[in-house]
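Bear in mind that the values in this text are calculations on the coordinates, not laboratory data. Model, not experiment: these values are computed from the prediction. Cβ atoms are built from the backbone, for glycine too; each structure is taken alone.
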Structure P
């Protein structure tokens, strides 16, 4: 059993339930439009490219690069105060969408734009698991 989180917890809704269910299973799934084939994130009912309401939850690679980042020294919510300093990264996924998350297993002074990363999952509660990222090993 996972303990109750001390930070605000995402609230699933009909548009994003498939995303959170997949994260709980350790999978990164994104909505892919059945009309034009484009991936989208954040989950939403309609494709912004073609207007289709049809989509599937497609398995994503979980790989990307750090597009931009910041180091937070003064949190906007008191719940995050004990975590400062911490990073917030925007990851450009191979599928062409961006995700905002945190980078784990990486000293703050080693984060850089273009850093190759891969998804990892952090359970917050029994229902919610967050996708986070860590540096990919050079191959």
Structure Q
């Protein structure tokens, strides 16, 4: 895959406002509060309504993976590569709601991407991405 760096994180991470990265919403809902950064939306990585309604983790994972397979291992990397290219090749951060350690679809998509493309997609940790040297992020949309 042509994206140099991809990470996952959650909307409430205190690391996000200071990063030189492109934030990408992969959650069904978006924060209703004002964020200190801009983000892109990649709805094809959000769980479907049907998958989201499943309360059993194994059933949810099976439904979510089926959705990823339906979208395809060509379309998803292509969408990520397009966003990366449009934003100067900056690292991407896939965002949803759950905090690290909680069951979450971002870990499922992370494993799926690694299996399909070889791209490692770790959870964002301090020092994982360089801190921005500019004030604010460039306008994304």
Structure R
């Protein structure tokens, strides 16, 4: 099997502190999965929402497939996330807390070749938390240089 891309949302760990992680399946069409395999995906601005007790990922940009012709997909459509019913209920109850959201962390393919999306229940960081993270990163970088 050919090497498949692993798309990460680097901005998410800087903007949010993660409370709990989940791995969800994605409902994709044929041209979408082909574009994902080519790495034409952007999950930096994506977020998850509940619509009638089902979880959907919004604003995830999957580029058009070049050979898709009239079968091509809409790049920023809502895509359903597949989680167990128990996990969905737990997420729905925790989302009622103020300031929590669900953000995508990583898009990858499992051993069977299915597209999976790591999502996290997250709380937005304050400005001073972000400064603290930058300070820690700079300190570890300096220590690595000295060695």
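Observations on the structure shown:
- Taking distance in nm of label points 7 Å out along Cα→Cβ at positions 11 and 35 as the criterion, the largest value within structures P, Q, R is that of P.
- Per mean count of other Cβ atoms within 10 Å over residues 91-98, the highest-valued of structures P, Q, R: Q
- Comparison of P, Q, R by relative contact order in percent (Cα under 8 Å, 6 or more apart) - largest value held by: Q
- Answer label among P, Q, R for the case where Rg and Dmax of the Cα atoms in Å, calculated from the coordinates, equals 17.4, 57: R
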